[in-house]
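Trainee: Read through the structures below before going on.
FYI, it's all coordinate maths here, none of it is from the lab. This is a predicted model, so every value here is computed, not measured.
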Structure I
Amino acid sequence: MSELTVSFGLKVREQRKLKKLSQERLALLCNIDRSYMGRIERGEVNITLEKIYEIARALEIDTKELI
């Protein structure tokens with residue numbers, strides 16, 4: 001795990017909770033598996049740029065808020 005992936009994951013989790021979304025609901029909105037969303041939030045995976053945009057879109061925020 002790098003500092004970047006951990007930082008990104010924490011921002012995703014924070015925004016998800018602010019929007020009162022479950023991990024499962026956010027994963028569904030992004031068309032990814034819930035367990036993979038958990039790995040993203042824990043900073044265990046290095047996701048693609050496309051997924052970053054999908055997550056931001058699902059959270060209804062600007063992508064730069066996650067980076």
Structure II
Amino acid sequence: MARACYQERGEAYEADICQRELAALPDDAARICFLKRHRRRLMESLHAAQEKLSCIDYMIYELEQRQKKA
């Protein structure tokens with residue numbers, strides 16, 4: 001149920017959860033730590049997505065080169 005709800009609301013739901021978790025932390029030092037950790041996870045996801053896109057771009061390039069030779 002929660003997963004389906006998350007998928008329906010998407011990023012807005014994730015941002016809402018992040019805001020609540022951030023507000024629940026006791027002080028600014030803990031909030032900074034939380035935000036840095038969250039940022040690091042987002043960057044890892046971004047880099048993984050960039051790597052996948054690079055693979056797809058290379059596959060497109062190879063197929064286009066094969067078409068030119070045929």
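Trainee: Assuming -34000 is helix-only ellipticity at 222 nm (-39500 (n - 2.57) for each DSSP H run of 4 or more, over all residues; to 500) as calculated from a single structure, say which of I, II it is.
Mentor: It traces back to II.
Trainee: Out of I, II, which one gives 65, 31, 14 for Cα extents along the principal axes in Å as computed from the coordinates?
Mentor: Computed on structure II.
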